[in-house]
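Given below, in the form of structure tokens, are the structures.
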Structure I
Amino acid sequence: MQRRFRRLALGLGTATLVLGGTTASAHDDHGGTWDPSPTSSSGNLKIVGSAPKTSEVPSYRNSDLAFWGKLTYAGNYEGFRVIDHSDPEQPTVVANVACPGSQHDVSVWRGLLFLSIDAPRTGPGCDSAAAPSGTPGFEGIRIFDVRDPANPSYVGAVATDCGSHTHTLVPSGPDRALLYVASYPSSPLAESAYGNSCRRIAEDGSPTGHSKISVVEVPLADPASASVVSEPQVPLNDYRGTPGWRGCHDISVFTEIDRAAAACAGEGQIWDISDREHPSVVARIHNPNFDFWHSATFTWDGRTVLFGDEAGGGTSPRCRPSDPSTVGSIWIYDVASLDNTDGSSVEAWDSHFKIPRTQGDTARCTMHNFNVLPLKDRYVGVSAAYSGGTTVFDFTDTTDPVEVAHQDPHGANTWSSYWYNGFVHTNDTGRGVDLMLLSDPARAGAQRLPYLNPQTQEGLID
């Protein structure tokens, strides 16, 4: 399949004008307010610098993060920001790009930036508007040239079936990059003018649903010619018994070990990605404690994989005093125990971790986006926890993870929390970007990286 859509380059500079509206996804749609005073902190994780959100548009939501050198790329539902964090105490916004679209999952690679769009729009460009409810429109990947970080320019777009709720950058040689596009048919739609559709029931009437991902190839010398090159099928069951409601939410890849961990709504999966364009399932993971398989990441030695449960969809309270620690947790698995099952189902985990603080009867709290510090001799994770802010936990003993630090600012609704080169970087839907300093032995020896797309790991740390 060679689906693509080209547009002339559009210089965006540092514009802050919001163009058109946006339709928020029914999943991961969370608000929040900014206030600098903390409500709960362990004392060893402190906010040292912030780039507060820069819009009061009601639909504004901050989403995911990616890093290249001293630059942070921060997605939001109204576009994205480029932030220079070379001075952690005074991060500086160098570009604030207005280009509405839900939910703007973001990655960067060699001067290009990619954004995910998972709600139909009247066109792929930044001048598009949200399509009327129930009306098909463009969904998929937007591509920007960010070689001049202060003046990003729109390059083009690729339409993908059911849009792109998230995507994962997969390095693939010197001349191209691949994107694994994850999506699901929460809103079934007919085919749009751009070639994308979203079906729960196949044309022959079978409820096969959206049991696939889209693989987008991006030629680095000609990114406007990017296109869908394959649509690998993955075995999935109907989510919560709804016929045809199938799909993956997020995918993490580890290219050095040729493996991916896919969080696919009703189950987790391990894929063999040695054939980059055609990943194959080597394990299906079921866990009766999960509500919604949301995110995943590997440890840097490739031996352990973590899967996160977004119980309640991020919109319902799951850190009430009555909620057990098994609800909305990160679950820890041994990769070797999963990797020789030939695609059969397994139910085996080492343990799970959730913040040890209740959040009241209305606050929304589950483990959301996370990564692992690049350490040689121990396992330390960092995770966003919505209203619970950010947590740092040591799981070197994979059977007994322990929190070592937390920072829960007032009004927190933290979407993403990642370790990158000496600091914890967070993107909070209401607050904006915070940089936090972890003063704890748990960080000792953490290696520096030239860049980081948190769902993409490349080299092993022995």
Structure II
Amino acid sequence: MKPVSETPAGNPLGTAPLGPLIYKFAVPSIIAMLVGSVYNITDQVFIGQVVGMLGNAATNVVFPLVSLSIALSQMVGVGMAAGFNLSLGAGKEDEAKGFVGTGLTLAALMGLVFTAVVLLFETPILLLCGATENTLPYAREYLSITVWGMPVAIFANGVYPIIRADRSPKLAMISSLLGAGLNIFLDWLFLYPLGMGIRGAAIATVISEVVSCLVCLAYFPRFKAFPLRWSILGLRGRYVADIAKLGTASFSNHMVMTLVNVVMNNTLTHYGALSAYGSDIPLAVAGVVTKVNMIMVSFAVGLAHGCQPILSFNMGAKNYGRVKATFKKAAVVGLAFSLCAFVLFQCFPRQIVSIFGAGAPLYFDFAESYLRIYMFMVCLFGIQPLSVNFFTSIGAVKQGIFLSVSRQGFLLLPLLIILPLFLGLDGVLYAGPIADFLAVVLSVTMITRCFQRLDRLAAEKEASLE
């Protein structure tokens, strides 16, 4: 086995003070994730201001496809980065190269296949995602353009984790910032001076995604861990399986989120039609709240991904105490942010919703209730995503997969189906906080048991050295 250029004992991931180290990796990761969400949020804001409520509803119909594309990119990216860091932590450079080469190839192929499927079944997919007669034309116009940016978006999102894992988190952040800044400018240009409507927002998104992807590609000739050669590219069965295994937790979480979005859209339109709000108002409001929630998700997932190199490397190096300490410090940060978000959502719901455009009094009435009730347990939100990534990062794949689908699949999805049968449209609102609370209880229970196992492994390691 060829030795790594930087031994585990000398790698700062295993020796540097945890506070500054987490800050170094997590802040760029958080910014990259937040900026990545700006693509959809910016479109939602400009479309809501220019096109109106039906434009907001249309982007919400398309959002499950965005979530699914993120699921694919996260599976490859997180799996590739986790395998890369676990291999380096164990001193196995050849395996690390295998993970990188196979992961890059997978990210490119998945983007092409996903785009082809969407092009073939565009209208049936939109109807499945909850499009109504009024929103379908807008959704079709938006998707027919944004679909062409999906291959580069999937590739870029798939390689951000490996760039961060290669100790270049700022580059991933810069790529996202550049794309998001360009997207904001182009949205303004195409929707206001040029008056291109929802079509202009879609074109702006595609152009920005291409620019971000080009920045990522420009990084690989300067890869730090080892030189990247064309020869490492390709699909190798062993590494495909390992990447899929290590990335399944993140994929499952986003995949179930996609299913939940589809079920929620259809539930809202069905029960909304039976209420005073109609079918389009709940669908439009859900789109706005989903985008607001993306900020929370981006922060929590960005924090978790920033900790991934530290967790994986130290687990590979059998530095169990440092693994636990990393999670604890990150959890404190996540809870502090979640508490601030809770105060904002409860105190200023109308002001937050107004950012995404005007609407009738009924629209704001439902939007305020939705944001206050559905996001009530946001104060504890950071724990579950951090726990999912913790298990994935240390190679505990089964626990990570189970926990990743628990909130969305085992808890929220059944509640979205059952509660509206008794509470009508309000059942959708109350399903969110109930699922969030139960997911946090489950996460804390599993983390506690894992910490006990790490304590036993640390004791065994110490005994073997005596």
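Just so you know, all these numbers are worked out from the coordinates, no wet-lab data involved. Since the model is a prediction, treat every value here as computed from it, not as a measurement. Cβ atoms are built from the backbone, for glycine too; each structure is taken alone.
Observations
- When relative contact order in percent (Cα under 8 Å, 6 or more apart) is computed across structures I, II, the figure 24 traces back to II.
- Structure from which 0 was derived, helix-only ellipticity at 222 nm (-39500 (n - 2.57) for each DSSP H run of 4 or more, over all residues; to 500), options I, II: I
- Structure with the greatest value (metric FRET efficiency 1/(1 + (r/R0)^6) of positions 286 and 430 (r between Cβ atoms, R0 = 35 Å, to 0.05), set I, II): II
- In this comparison of I, II, the computed figure 29, 26, 22 for semi-axes √(5λ) of the Cα gyration tensor in Å is attributed to I.
- Which of I, II leads on distance in nm of label points 7 Å out along Cα→Cβ at positions 46 and 302, largest value: I
- Comparing FRET efficiency 1/(1 + (r/R0)^6) of positions 278 and 374 (r between Cβ atoms, R0 = 30 Å, to 0.05) across structures I, II, the highest value is found for II.
- Largest in mean count of other Cβ atoms within 10 Å over residues 102-109 among the labelled structures I, II is structure I.
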